[in-house]
Structures are given as C-alpha cells and as structure tokens.
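Every number in this text was worked out from the coordinates using simple rules, so none of it is lab data. Because the structure is a prediction, the values reported are computed rather than measured.
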Structure I
Amino acid sequence: MVERAKQFAPFAALRGYYDLIRERERVIVDKIEFPEDMTEIISRKLGQVEKGMMVEIIHYADGEYISTKGIVSEFDTIGHSLTIVKTKILFDDIFDIIGEEIGE
C-alpha cells in the first residue's frame with residue numbers, strides 16, 4: 001500500500017526552478033534616507049519599546065521593506081538593535097514601529 005501511494009506523490013522535475021523564478025520576480029528597492037523629523041519620531045518610538053512587548057516593525061532587509069510582528073525578545077542599546085523572536089533588526093533599518101503601547 002505504501003509503494004502504491006508513492007506513485008501519486010508530487011514530482012518536481014526541475015528542482016529549484018520555482019525558487020529561482022520567485023527570486024527573479026522580486027523587486028529590489030533602495031533604502032529610504034529619512035528627513036530629520038522622521039528620524040526623531042522613530043527614535044521616540046524606540047524609546048517606548050521594552051523587552052516582552054508585542055510590536056510590529058516595518059524594516060529594510062535584503063533589498064525590500066518587510067513587516068515583522070512578534071514579541072521583543074532582546075533590546076540592545078549598545079549594539080543598536082532589537083530582536084523580535086529570532087529576527088535581529090538594526091535601529092537604522094527601521095521604517096516604522098506599530099504597537100498598542102507605542103504612541104506617536
């Protein structure tokens with residue numbers, strides 16, 4: 001019975017082909033340089049972030065802006081970074097911080 005089930009398993013003749021296509025479809029964007037007032041807003045929001053808070057961070061990574069949501073597991077003021085679960089985010093890469101406990 002097990003051998004019979006194998007014949008109906010999906011078959012990928014071109015292993016890695018779909019990953020390559022997905023990578024080619026990705027649009028690379030340049031990192032935005034913020035004006036002074038926007039930098040101050042991000043800095044104020046960072047001052048409100050604490051370890052254990054649930055936040056959503058929009059940040060620059062690998063040529064695109066992505067959103068990472070979760071609990072802040074580490075906040076490193078010396079290394080200028082924070083970690084959401086296992087994703088380390090540099091302060092300079094942050095575009096916005098959203099959270100129930102984060103004010104404008």
Structure II
Amino acid sequence: MPTPTGCAPTAKGNSAWLVQRAIRGISHCDFTVAEQVTAFDDMVKWEAGGAKPAGDDVVTPATVAATTYGCTFTKNTSGPDDSASTLGLRQIIAATTPACP
C-alpha cells in the first residue's frame with residue numbers, strides 16, 4: 001500500500017505491518033490483474049500466519065533511480081480482464097524503459 005506523505009509507518013511504529021511493491025506503470029494503479037492477484041494472495045497468506053512477503057525499497061533514492069526498479073513484481077501478463085488502458089500503458093513502458101533482467 002502507498003504511504004501518504006507525513007504518515008510514515010516507522011513514525012507510528014507500524015513498519016512491521018507494511019509491505020510496498022513497485023510496479024512499472026505510468027499512471028496510478030495501472031496494475032494488471034495478475035499483479036493484483038499475486039499481491040492479494042501474498043497478503044492473505046501473511047495474514048493467515050505465513051511469512052511476511054517480500055517488497056521493494058521505496059525510499060532510497062539510488063534504489064528508486066535504478067533502471068531495474070520495479071522489475072521484481074511487475075508481471076506483464078495480460079489477461080481478458082485487464083483494461084485496454086492498462087495494456088496500452090504497459091506497451092509504452094516496454095518501449096521507453098530498459099528491459100527488466
């Protein structure tokens with residue numbers, strides 16, 4: 001989940017309950033359905049007593065500036081439930097950013 005400015009979980013003592021994942025996107029919330037399902041499944045497993053899921057470092061400037069930022073959890077797997085705008089935006093990203101390893 002995104003953290004609004006001024007509401008850092010560490011300031012409130014809640015950082016143990018936050019996992020943030022970077023998705024390569026152009027607009028806000030242009031996740032594919034596959035990305036949403038993976039994130040939700042990981043959250044449900046965690047809530048049910050599983051291990052805390054992996055996330056991305058979203059605060060270190062050098063990490064965010066890296067050409068590989070957002071590669072770990074971006075899954076450009078399109079499906080019939082993905083919107084045309086999400087699919088179109090993903091094509092733009094693929095054409096304008098370095099490929100993920």
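Values as computed for the structure displayed
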item: Source structure (of I, II) for helix-only ellipticity at 222 nm (-39500 (n - 2.57) for each DSSP H run of 4 or more, over all residues; to 500), computed value -7500; result: I
item: Computed 25 for relative contact order in percent (Cα under 8 Å, 6 or more apart) - originating structure among I, II; result: I
item: Structure from which -0.62, -1.22 was derived, log10 I(q)/I(0) by the Debye sum over Cα atoms at q = 0.14, 0.21 Å⁻¹, options I, II; result: II
